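Please find the structures below.
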Structure I
Amino acid sequence: MNPLCEAAVEVQGFMAQRGWRFCLIGGLAVQRWGEPRLTRDIDLTLMTGIDHEEGFIRELLAKFTSRRPDAEHFALVARVLMLLASNGTPVDIALGAFDFDEAVVSRATPFLYEPGVSLITCSAEDLLVLKAIAGRPLDWADVKGIIARQSGRLDWAYIRKQITYISQLKEETGILDEVEALRAKLER
C-alpha cells in the first residue's frame with residue numbers, strides 16, 4: 001500500500017471506530033474525480049459541530065502527532081487540526097460545523113483506491129465547490145480537471161447553489177463566474 005493510502009486508512013479507521021462522521025477531501029478525492037496529481041498530505045472534513053470541537057481534537061491529539069505546538073488552540077481558531085499519521089504523512093482535518101460541511105459528509109461515498117483500500121471521499125460536486133472556494137492556482141487546476149473528467153455527470157444546479165451561498169458568506173464575488181467560464185470552455 002502506498003504511504004498516502006496507508007495514512008488515510010489509519011485516520012479513517014480511527015474516526016470510523018468512534019462513529020464519527022467524516023470524509024476525505026483534497027488530493028485523494030482529486031485522484032477519484034479529477035486529473036490525478038501528486039499529493040503529499042491527507043485532507044478530511046470531520047463533523048464536530050460548534051462548541052464540541054475540543055473532545056474531537058483531544059482524542060485525535062492523543063493518537064496522532066501534532067504538526068504545531070499550539071495545535072488545539074490553532075484548531076479552535078482556524079478550524080483545522082494539523083497532524084501527522086504514524087508513517088509521517090501530514091494530515092489536515094477541517095472541523096465541520098456548517099450546512100455545507102454537513103452536505104459534504106452526507107453525500108460522501110466509498111471508493112476503491114487499490115485492492116483492499118476503500119476510502120470515503122466527498123462527491124465530485126462538493127470537491128469542485130471546495131476547490132473553487134479555496135481559489136489557489138492548484139485548486140483551479142483541480143477544478144478544470146474535475147470538469148473535464150466528469151463532463152456531463154455533474155449536478156450543476158447543486159454546484160451553483162453552493163458556490164453562490166458560500167461566496168456570499170465570504171463576500172467574494174466572481175467565483176461562480178470563473179467556474180462557469182471554465183465549464184463553457186471545457187464542455188464544448
Structure II
Amino acid sequence: MKRISTITLFIGYLLTIPSANWFINNVGSTPFPGSPHLIPVGFGYQAPSGVLLIGLALFSRDLLQERAGKKPVVIAIGLGLLLSVLVNPAIAFASGAAFLASELADFGIYTQVRKYSKWLGMLVSGIVGSIIDSFLFLWLAFDSIAFWEGQIIGKVGMTIICVGIWKGFRALPKRLSTV
C-alpha cells in the first residue's frame with residue numbers, strides 16, 4: 001500500500017463521487033425515458049450504473065483515512081460533492097446527501113471496528129454505508145426505492161472484491177509486493 005501515494009489515493013477517492021454520477025446518465029441501458037442508466041449486478045438484478053464506483057468509494061475512503069487521517073477524507077468528500085454538481089446537477093443533491101450520510105456512517109463504523117481488524121472494519125463499514133447510500137439516494141433522486149436490491153448487491157459486492165484484493169495484496173511476501 002505504501003507504493004500508492006497519499007495524493008493519488010486522495011484524487012482517486014475524490015473522483016469516484018462525480019464519476020459515479022456521470023455513469024448514471026451515460027453508462028448502461030435505460031428501461032424507460034427519464035430513468036437512470038442501469039447495469040446488471042448479478043442474481044438477476046440491475047442497479048443505476050454508478051453503483052460499482054460508490055462501492056469502490058466506500059472502500060477507498062477507508063484506505064484514505066488509514067493513510068492520511070480524517071481531515072483529508074472530509075475535504076475529499078466536500079470537493080467530490082462540488083464536482084458532482086458540475087457533472088450531473090439533476091441528482092447532485094440526492095447524491096451528496098446520500099453519500100454524506102453513508103460516508104459518515106462508514107467513518108464511524110470503520111474507526112471503531114478497525115481497532116480490532118482493518119479488513120473487518122472495511123467490510124462492515126462498506127456494507128452499512130452501502131445500505132444507507134442505496135436507500136437514501138434512490139429515494140431522494142428518483143422518489144422511489146426501486147432497484148434497492150441491485151444497489152446493495154453491487155456496492156457490497158464491490159466492497160468484498162476490494163477488501164479481498166487488498167487482503168491478498170497485503171499477504172504477498174515483501175519482496176514480491178514491491179514490484
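Nothing in this text is a laboratory measurement; each read-out follows from the coordinates by a stated rule. The shown structure was predicted, so the numbers you read here are calculated from the model rather than taken from an experiment. Cβ atoms are built from the backbone, for glycine too; each structure is taken alone.
Taking percent of Cα pairs over 11 Å apart, for residues 42-89 alone as the criterion, the top-ranked structure out of I, II is II, with the highest value.
The greatest value of relative contact order in percent (Cα under 8 Å, 6 or more apart) among structures I, II is that of II. Structures I, II were compared on distance in nm of label points 7 Å out along Cα→Cβ at positions 146 and 162, and the highest value belongs to II.
Have a look at I, II and say which one yields 24.8 for mean count of other Cβ atoms within 10 Å over residues 58-65, as calculated.
Among I, II, the structure yielding 24.8 for mean count of other Cβ atoms within 10 Å over residues 58-65 is II.
Comparison across structures I, II (criterion: distance in nm of label points 7 Å out along Cα→Cβ at positions 10 and 26) gives the highest value for II.
Determine which structure produced the value -16500 for helix-only ellipticity at 222 nm (-39500 (n - 2.57) for each DSSP H run of 4 or more, over all residues; to 500), calculated from the coordinates; the candidates are I, II. Working through the options, I get structure I.
Here the criterion is FRET efficiency 1/(1 + (r/R0)^6) of positions 34 and 170 (r between Cβ atoms, R0 = 30 Å, to 0.05), and among I, II the highest value is seen for I. Taking distance in nm of label points 7 Å out along Cα→Cβ at positions 18 and 130 as the criterion, the largest value within structures I, II is that of II.
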